[in-house]
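A.B. asks: Next come the structures, one after another.
None of the figures in this text is laboratory data; all of them are computed from the coordinates on show. Quick caveat: nothing in here was measured; it's all calculated off a predicted structure. Cβ atoms are built from the backbone, for glycine too; each structure is taken alone.
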Structure I
Amino acid sequence: MYVIIVYDTEHDNCVKLHKQLKKYLFWNQNSVFEGTVTVAQYAKIKHILEETRAENSHITFYSIENEKFLCREEQGSAKGNISNIL
């Protein structure tokens, strides 16, 4: 499944969430991660984030079964890297 995770949190917690998410997904831009994961990995990510996030933070999860159904358009310079690393 292809997921996009977006979060809004305090600065100190932002570093913690970033560290956890980069284990599974590609960093796209500030507080945005995306990539392909298994259903089990997705459940684990959600569990980790629930334990790691600050009380007043907000996390949004977007998921689709297959990336080919995703229409992606960008403007401006990208900050992250979503290319596959071999």
Structure II
Amino acid sequence: MHWPCLLVGLAIMVGGSIYPLMFARMQDGNARADHGLAMLLFWAMSAGIVRGVGFIPRARMWRWLFSATACALALALAAALRFGA
């Protein structure tokens, strides 16, 4: 088990279930769907849960997409997209 990744994945899952506007962007007082932000957060969540429970895929591409590095990268890109603009 990889606890940091698992905690990130679970935090995104629970946070998105409680507050779905986490995946949206506020614009002129209205929430608009931000598909890029949602995709990055879902990637971070998926990678966090897959790596967090200890599963490591055999194929190189899948191993990288569901790695701890990919989880951190997707989370950092989501934060940059959400708070940078």
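A.B. asks: Taking distance in nm of label points 7 Å out along Cα→Cβ at positions 21 and 69 for each of I, II, which is largest?
C.D. replies: Going through I, II one by one, distance in nm of label points 7 Å out along Cα→Cβ at positions 21 and 69 is largest in II.
A.B. asks: Match the computed value 3.1 of distance in nm of label points 7 Å out along Cα→Cβ at positions 13 and 77 to one of the structures I, II, and report its label.
C.D. replies: I
A.B. asks: Could you tell me which structure in I, II was used to calculate helix-only ellipticity at 222 nm (-39500 (n - 2.57) for each DSSP H run of 4 or more, over all residues; to 500) as -21500?
C.D. replies: Going through each structure in turn, the value belongs to II.
A.B. asks: Name the one structure among I, II that relative contact order in percent (Cα under 8 Å, 6 or more apart) of 34 was derived from.
C.D. replies: This figure was derived from II.
A.B. asks: Given 50 as the derived value for percent of Cα pairs over 13 Å apart, for residues 5-44 alone, which of the supplied structures I, II does it correspond to?
C.D. replies: The correct label is I.
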